[in-house]
Structures are given as structure tokens and as C-alpha cells.
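Novice: So, here's a batch of structures to check.
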Structure P
Amino acid sequence: MQTYPDKPYYITTAIAYASGKPHIGNCYEIVLTDAIARFRRAQGYDVFFQTGTDEHGQKIEEKAKDAGMEPKAFVDKIAGDIRGIWDSLNISYDYFVRTTDDYHEAEVQKIFKKLYEQGDIYKGSYEGWYCTPCESFFTESQLENGCCPDCGRPVQKASEEAYFFRMSKYADRLIAYINGHPEFIQPVARKNEMMNNFLLPGLQDLCVSRTSFKWGIPVSFDDKHVVYVWLDALTNYITTLGYHAEEEHGERYKKFWPADVHVIGKDIIRFHTIYWPIFLMALGEPLPKQVFGHPWLLQGDGKMSKSKGNVLYADQLIDMFGLDAVRYFVLHEMPFDNDGVITWELLIERINTDLANVLGNLLNRTVAMSNKYFGGRVWKAGVHEPVDEELIALAKETPAKVEKDMETLHVADALTHIWELFKRCNKYIDETTPWALAKDPEKQDRLASVLYHLAEGLTVGASLLAPFLPETAEKIVKQLGTELRPFEKLGEFGLLPETKVTEAPEQLFARLDPAAVMKKVAELFPAPALEPAPAEAEAPAEEAAPLTHKAEVEYEDFEKLEFRVGTVLVCEEVPKSRKLLRFEIDFGGEKRQIVSGIKAWYKPEELVGKQVMAIVNLKPAKLAGLLSEGMLLSAEDADGNLSLMTVGRPVGAGAEVR
């Protein structure tokens, strides 16, 4: 693998809004960024990994008031809680910024003044619709059903004196930059959204101060105003490095800026790919090399929210399943550009199959057989057979595959390649049958070679796994009596020196009893009680209209149709369609796209994680330009009410409906 000794690499997360405890969906971002940062360090980069908390704004002022606290005391507590959660997730950040830090507040005031003095900021007045949770203004035309287009919450009419930034002054320059740097916004769908929905239609000047609340950084030359929270928050990426608006920048800024990648949620992509680049252009500073807007991790019945009662927290999951099991799940289950799903059933399945069966069982068998047959000694006996070549080839190829995926931030795919190596090691055990070799005294060197190949494969896999599951990787090599291998040595096979495995192997991941886990879940997370519906006077029953039937068919005709159960991974509206939803559905061994005209009856987030029934052997058809590879089954009554057919109790994806 290629290494980059001491080459600077600056990576950031979005700073967490200090209004409350982050749920597991929020925590995905910090784990993802940590895995990237650790991987870059293993490649030799001099990494600076920054995270932190965003602590100003009207929402926090209101939260503090509701809690009976001063805003500073409130954010001190929340910032401490967030940092504690990051630490519990084994996050290797280099710097934790708080936007209430004195140096940051002072520099934001200087930045605001500089932009004002050079004519990029001017004073005016604002009248429009304001969303407090998003800290954003919107025009009437931007609202969706009268609500915030970003979060869907109600907005309030606001009118006040304000300072504005001349966004349109830099719009053409930003469009040219994005067109000339296709890697700048990832995934590509996020770039298209920003260009088509915001930049090309024309940018409005941006309100960059507020007077209706006080919890913010005062404008130094007009203390009736506080700085708009996004101008305050976004500049953290440079103030912590030592950017100075009025003097020479610090050495850390000179070394690490521009950032290699800002890792952020897709819901704040507009602020990072339009506002932030324009602020930097106005300051005369380079733009970050890349902004990666990752998808959301959704609870099985939709986006997590406290009002829905479906919020899961990292500390709860760590207590139940262990740290690296949680890290593995969130990293493995998140596609590059589509939302991922977390359910109890999926968690249990991943832990039992990937972690306990594939990896844990492989290590346990390798250590146990080495102890049983050779007293724990592992050495290179040098007896090769053709069956060895496929395992050796895969162990040599896997590092390059992982490296290629990590270059494009396809983290889940990188993990999949590592697990393919572990699976191949398990298959190798079945192919070589060490227990049979042990019975033949003349096959002892061959047996030793088989166990050496397994230990070597595990060492390569563990070394690649270290950025993702650091504790597990260390446990693997400790039990093998070796160390993690430097990345520059990966791609070779047979470097393991003679070693001795541990006498008492530790179980990496215990298999879970699904019934016991779900019982515990029911105790810890009781379903909210439903209010009984008010009693109504019984209406006289109407005589049902007689059913009309289609012509009878032979059983053989029915047999031609293939009905299967699938788990909805992604559900989203089809742009410019009033009827269609696009689904990505897991049918077990394969994933399919199905387009269905049920938008009038369902919100997309309601269906993610559901198990639905579909016909999967219909000839594919194109709807609104999208290929539909099946048909979902629904029931429709005489009044036109439609209900999607779902299963009563969970079954394996791909189960056949008979």
C-alpha cells in the first residue's frame, strides 16, 4: 500500500449543536470521520482531526431558559456530555473546539468587521419566515406546506434590522469553481442539488446578524446585533488553526489549510458548499478540497426524533452490544449516498453473523487448533499446495481494494472487502480440514503451514481493520502473539515471524439470543401507551356491495408469479412526480429498485425498515425514467384507500410468499 510520510491532512466533522444529547444517527458522523482519520494516520499522513460544539443561537437561548440556566452554564454541560460520548466511542480527535472559546469569539468579530469594511456586508432590514431549530430565514416561496423546507417544523414571521452578506457577488465564481472541481462536493447527487436548487436559480443576499435574541457573538461595532450562527459556526474550521483576519496567520493554519475534507450530514450541505465557500472567497482564502455530505442513519420506522419516541443513544447501544459492535454496525450499514437503517433485528443479525460467526469463530478456531496440535506454536513450515493460492492472492489484493475505497470515502465497501478476506479464511479451514491432517503424522508440516496461513490472513485482516474497530484489531493480534502490521508492509504475504498464540483465547463477540435481546429491549424501551379512541355510537351496518371477480385461472398460472418479502432500505420521492416513490429493497441475496405510485398514502420515512411483499419476476419497466424491477403488493378498498402489504412478524429478507 502507498504511504505518505508526514504529509499534512486536515479532516473535520460538523460541530455538534449544543442543544441536547446526540443520538446514534448523529454519532455516525464522528465514527465515520474517526475511521477515515485513523486510516490516513496508518498511511503515514500527519493528521489533524477536529470536532467540537456549536454553542450560540436562539434555540440554545430558549433551551437554557426552559432548563432554568444561564446559556453559558447550559452549553458547558452539553458540551461536556458530547465530548464524553465522543470519548466513549473511542474517537481519536486532535482538537475539540467550542464556539464560546475566547479566541474564536474574538476572531469572528474581526472577520465580521473585515467583511463589512470591504463592502461584502451591509446593513438593512429583514422580513421573512424564520426557523428557530435551523437558525435560518426563508422566503414564502421556499416554504413547503408552510413549514421549514429543511426540517419540516413550523416557522415564525420575523421582521428586524439586520446585516446582510452580498452572496450574489460571488455566485458566478462559486459556480465556476464547482464545475471546475468535480471532486469538491460528494456524493455527486449533493452537488446537483446545490447547483439546480440554489445556485443556478440565483442566490439571495444572506442575513448575517440578529437583534431579537442576545446569545451570540456581539458585532463589535454595533452591539445591538449578534453574529448569525452559521457565520460564527463555519469559521471554526479556520480560527482553531490560527487564522487571523488582521495579522499573519499561525503556523498550524499555514500547514493544514485548506482542509482535505469536511465530513457533514446531508441536511447541512447548503451551508458548507454555498455559504462557507463564499465566505472564504470574500476573505481571500483557499476553499476546502472536498465536502462530503453523508446520508442519514434512520431508525427502522423513519428519521429519529424525540417526538416519535424512536431515538437510540450510543451509550445505550454500547452497554447492550459493546463498543466495536456499534462502530461496525454504523460503518457497515451506511451506503455511500443513500440513507442507512438501524433496527434491533439488523443489529442482532450483524453481530451474530459478521462479528461472532465470521470473525470471532475464525480467530477462536485458529488459536484453539494451534494450541491443540502444536502447543500454541505457529511457524512457517513451507509446505504449499494449490488450495493455498486463492487465500494468499486475496490477502495480497485486499489492502489495495480497501485503499481504493477509502480514497473515495466508500467506507462500508472497504469493510466489506476485509470481511471477504475473513470469510475466505473460514472457507480455507473447510478446504484443508486441519483435524484430518492432525491424524496423519506425515502431514504435520502441512498442518503447520495451514495454521500459519490462517494466522497470517488474520494478521493482514486485523491490520486493515484497525482504523474501523481499533480495540478488536488489537485483541486479534494479541491472541496471535504478534502486532499490527505497518501499512507499507501490507500487500505481502508470509511476513509473520514464528510466534505463540495465547493459551486462553478471548471471545471477541458473543452470539446473541434474539428473543432475550428483544425482551430486554421491551423492558428498556417500552412502547408509548396509546390513548383509547373515544367511543362512538354504533352505526347501522351497511350491506356490502357484492364482489366482482376476474376470470378463474389455473394453479399453474399462479405458480408463474414469484412473490417475495423484502426489507426497505431506501424510500424517497421521485422528483417532479405527484404519485411515485422510489424504493431500494433488500431481497436477501440481491437488492432491487422498485418504483410505486403510492406517494399519496405514505411518507417515505414511514416505510424505511418495513418488510413488504412484492412480485419480483415481472418484466422490468421504466416509470418517470427510473427502472422498476418488481411490483409492490397493496390492498385498495372501494373508497380508494390504499394499504401496502407488509408482514405480520419479521422474516428473513427474500422469504417466498406462498
Structure Q
Amino acid sequence: MTTLYTGSIKTTGRKMGYIRHAEFNDSIEINTRHLLTALDGDTVSFEVTGKNRDGQTEGKVVEVLKRDKDQFVGQIKEVFDRDKKKKVVKFVADQRGFWPEAKILNAQKYHKLDGKKILIKLDSWESPKHDPEFTIIDVLGKAGDHETEMRAVVLDRGLMLGFPAEVEEEAAKIKLDAPHIFEEELKVRRDMRDRLMFTIDPFDAKDFDDALSIKKLDNGNYEIGIHIADPSFFVRPGSKLDDEAVKRATSIYLVDRTIPMLPEILSNELCSLNPNEEKLTFSSVFEMDTQGNVHDRWFGRTVTISDRRFSYEEAQAVLDEESGDHLADLQVMSEMARHMQKRKLKNGAISFESTEVKFKLDERMFPIGVEEKHRLWTMEMIEEFMLLANREVSKFVSLNVDGTESKRPFIYRIHDKPKPEKIIAAVGLLNKLGFEVDADEAGKISSHEINRILDAHRGEDIETFISMTILRSMRKAEYSTKNIGHFGLSFDYYSHFTSPIRRYPDMIAHRYLQRYLDGENVSQDETNLIQELANHSSEMEKKAVDAERASVKFKYVELFSTMIGEELEGMVTGVAKFGIFVEDTKTKGEGMLNVRNMGGDFYKYDQKTMSLKGTSSGSEYKIGDKIRVKVKDVNIEDRKIDFELASNS
């Protein structure tokens, strides 16, 4: 009997498919004739048919179980068809994995589509013997224009832009009824408006999910309140607002805008913890000593008011200069956070530090520069208190008073241990580059060893590469009802609770925490629903991150289009037979230095040292090397930056 497996397929423009499955070490290759109607990202059932002459595992798609999406962005262009060996007019998708010939049924209704991006919708495709049928549903604008490209990166990933009118209307009605709702809720919620409370966020933040309060107790300890916006109170299951929030599952952060999960009338106004405005909140309240130890805890719905809005920079200045609003309280919180952070790292939490950048855009949204986002201590301080709330909420739901497992269904943020084969590959790469890593032959590595490697090269040029190498060996964090802990944070219990304005899983956590506080039980059918929502939220998170990265990549290509002929200093971040990848030290933009543009020498790739060596010059290029290059060319449409060796490299 043939064994069938289920997995997500990745396809290429060359009409090939690849599936990764937990039961197989390598990816399963799907030949063109065995793809059926599977498109990139679809969930399929497949069988394994054997191995090809190169030892690659092969298989074939048996059935397409679920479409990843049914809308695609691209252009109608004249291109050379390799099979027909001539130029043809066809739909060329932005998504490189799009492989079929698209039959667009209503193309004749549109005129002058040259150079414009369009959004098409799959109407039907039942058999691989026939081309799939599509309909144009929108003309996004001229390819290369900022607004066109920003819309494209969102829509091409099956994500949404504006809100339907009925959703906006429902949100407006809620805000209209808010004063009456507030008065009623004041009767049943814990009133914490007398506490000193403030928010600390980025200077350009518009929605404020969380606020901190502090009150000194008679016994010398402190009451620390972590107060979270309460959109789950307003957004009820079955409403149009909730249906829309489920579809989106997360807010999206592009280089020039935020696409919120909830309408702005809720996210920026009614639910946001704006200063000097009374708000409905869901709070985690802890009795803590100055060492950051928790002595008691309380969870519940509250009424609060933020007395002060700090930016991270403003709060940092108060601490650094030892002068300013709420200095003593900030100092107490800072001391607590430092102790919590030390314990977290001692317990094995991995301390990754990545460089984040922000584009400077002119009035046309064209990039005129890049500035590095500096990580301040106040960012880490707030992070420690958010981690505290997330962890303690998760523990409260998961454990009975006597410490035994409660078996109550909940949504967890989990992070599995790395796959051994991924660790073996990462360790092999780092060893080749001269970095000693303590991992056994079975691919097991401790979080403490990962931290040792990162700490040993903290602040060095190579730090980012080492971090990325290790990060790529890690599994991605995701949402699940099955708690396996969080490897990266070294937490046994962890859930997302502190950002319900921008993450749907946090709203789920709020709802079920309240039900458990009310003494309710949750049925198996509801548990299954939570898992479905967890799976969906994990997928939508990946798509949102992909869209965010695509918007950044577009801006980098635009920026480098103004730098043709300029020389810059970079670092080699990757080596292949065809050339090397170089990251500009200043902007952190990455481009390709092809062997054809490396001074006319003939270069050989050395697998053992992962380097390119020139046969005539003896020049050698390997990961981590500093190098001077010149910006040779930029292809905005393909998002490519090409370098050539600088004369004095």
C-alpha cells in the first residue's frame, strides 16, 4: 500500500517542486509532470517514488488539499519562452515560484497594461492538462512606483490592505457606545487609576499596547502592574470585527507604514493606552522585590490611566542623567529588570543581537539614507517586564495551585529545539571559518554554548554573520495548544499576552484567561478551534514578515540605484561557485559580486574552506573578509544589486 504524506510545496519558475517533510532528511523533488495543479505554498498530499541518479529523493503530488492563496501580482510582458524558443506575451508573476501559463479571461477589458502591475485571481484549475484561468481584479499602478510596490508586496502574499466598510462601521459604533460601556465596566473592574503609570515606546508609535505602574508597599516590596490594552472586550467572536481580525492575525510593518490588524479607531484611539485617557485594560499585577523576584500575582480586568508617555530615548535620558520625571521609579524598575535579565541568561536564554536599520525617506518616499536603530537599555527593560507577564500568565493557566499540570487548553508561543542536521551544518560552517563550537556528533548543542559563541565575538564585524548562521539553524517560533516550552528563551511556559492590538493570539490568550478566572471549562471542540487559529496565526505571521522584508529589499535596491559607480567597504557574507555576497558596512545592504566582475582572474570554489581562490593572482575570498567593491548595476524589477571589485580592493 502506498504511503501518503502531507506537506507544503515550494515551486520554481522552472516548473519543479520541492517538499520538506520531518520524516526525510533531504527535500523531496517533484518533477514537472508530477506537480498536478500545485502552486507555491499549497498544502498537498504526496507519495515518494524513489531516488534519481543523483540520489535525490523524488515524489509526486497526489492531491492539492489547500491553496495557499488565489491572488497573484505581476505584469503582462513580452518575454523569451525557452520551451517555444521565441518571444511570447505572458503573465510574469512577481512571485518567482509561479510556474503555470496563466489564461487571463478578462484581459481584453483593460488597455495600456504595459509597465503596470496587476492583481489576478485564480478562478479555476482542475486539471494540469489545461492552463489555469484567472481574472484581473485590480490594476495596482506603474511598476517601480513606491505606492504600487508597497501594495504589491502585501497583496501578493494574500494579505489585506484597507478594511471593509461594514468593519469600519462596527468599530465606529463601538467607539460611540464607549462612554456608557466604560461606566458599566467601572462597576465590575479593579480600579487602578490611582497608581503612577506610564508607557515607554518608540518615539513614532501610534498604538500603545502596554503601560507599567509602580507602587511601594509597606513591607518594602513593590507592586508592579503590567497593564495591557483590552481589545478582546470590544472585539467579540462572531462579529465582523473579529472575523476580519482572524483573517489578518497580525499587523504588518512596512518601511513606510503600519497596516493594522484592527481599524485605527480601535488600535490608535479607543484601545490604545494614550496618556491622560481612562482605558479598559487587562492587567498582570505582581508583588516584587528589588531583585525582580515575584512574591505574589494577580490577573484581571482593570480600569487605568497613563500619566506619562515616554519614548525609549526620553526614559533612557532620565536614567542616564539621573534627572527627570519619575527618576526613582524608573531606577527601581531598571534594577528589577537587570536582575531578571541576568537570571534569564543564566538559565540558558539565547542572547541574539541583530542590527536593525531604518530608511530615511523623502517626500516621494524615495530612500535618501539609512540609519541604524540603536538598542537602548530601556528597550531591554520593557522587554523584561513583557516577558514576565507573558510567562506568568502562561504558568497560571498551565499549573494548578499544587504545581501539577492543569490540562486547561491555552495558546502557547513555542520554540522547539534545533534539528540536529541543521546544527551539524551550522557547526561545520563555523568550524571551517575557524570558530570552535562545542556540539556533539548527533547535532546537540546547548543554549549556553550558543551564548558563549555569540559573546566571544560581540561587537566584532563577524558578529552578525555568526548570529545569522546560528539563527538559520533554529526552528521558527510558532503558536500551538501543545506546550513544549520555548528553547530560545529557556522558558517552560510562555504565551503571547502583551500585544493584543497587533497580534490575534494575544486576544485569544485574553479571552481564555478570563474564562479560567471565571471558573469556566473549555470543550474539546474549542481546543481544536484554538489549534486551528494557532496554525493560521503562525502562517500569517510568516507572510507578514516576508512582506516586511520585501519592502526593505525594494528600498535597498532604490537606494543603491543612486550609488552606481560608488566604492564602498563591505564584508563577505556568503560564498558560492558563481561569486560572493557582500554586505555594505555602512548601509547593511547586500549585493552580489559575480566571478565575472572579479578582475579577470579564474576563480575556483574550495568546498573545504568555503572560499573562492584565484588561480593566477592567488587571491582568496572567504566569509568574514573585508573587501572594497564598486556598485556596478542595479535591477529594480528583479531586486538585484551587482558589485564589481574596486581598483584598490
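The numbers here are math on the coordinates, done by the rules we state, and not lab data. This structure is a prediction, so every number in the text was calculated from the model and none was measured. Cβ atoms are built from the backbone, for glycine too; each structure is taken alone.
Novice: Rank structures P, Q by distance in nm of label points 7 Å out along Cα→Cβ at positions 109 and 357 and report only the one at the top, that is, the highest.
Specialist: Working: P: 6.2; Q: 4.3.
Greatest value across P, Q: structure P.
Novice: Tell me which of P, Q gives 22.0, 69 when you compute Rg and Dmax of the Cα atoms in Å, for residues 293-580 alone.
Specialist: Here the read-out was taken from Q.
Novice: Hey, another quick one. Which of the displayed structures (P, Q) returns the greatest value of mean count of other Cβ atoms within 10 Å over residues 29-36 on calculation?
Specialist: P
Novice: Assuming -0.38 is log10 I(q)/I(0) by the Debye sum over Cα atoms at q = 0.11 Å⁻¹, for residues 405-508 alone as calculated from a single structure, say which of P, Q it is.
Specialist: Numbers: P: -0.38; Q: -0.43.
Going label by label, the one that fits is P.
Novice: Work out which structure the value 7, 26, 34, 24, 8, 0 belongs to, where P(r) over Cα pairs in 10 Å bins from 0, in percent, for residues 117-340 alone was derived from one of P, Q.
Specialist: Clearly, the read-out refers to P.
Novice: Suppose Rg and Dmax of the Cα atoms in Å, for residues 37-228 alone works out to 26.9, 84; of P, Q, which structure was it derived from?
Specialist: Going label by label, the one that fits is Q.
Novice: Which structure, out of P, Q, was helix-only ellipticity at 222 nm (-39500 (n - 2.57) for each DSSP H run of 4 or more, over all residues; to 500) calculated from, if the result is -11500?
Specialist: Attributed to the structure labelled P.
Novice: Also, quick follow-up: So P(r) over Cα pairs in 20 Å bins from 0, in percent, computed for just one structure, reads 16, 44, 31, 9, 0; which one of P, Q is that?
Specialist: P
Novice: Out of P, Q, which has the highest value for mean count of other Cβ atoms within 10 Å over residues 397-404?
Specialist: P
Novice: Work out which structure the value 0.60 belongs to, where FRET efficiency 1/(1 + (r/R0)^6) of positions 85 and 141 (r between Cβ atoms, R0 = 35 Å, to 0.05) was derived from one of P, Q.
Specialist: This value belongs to structure Q.
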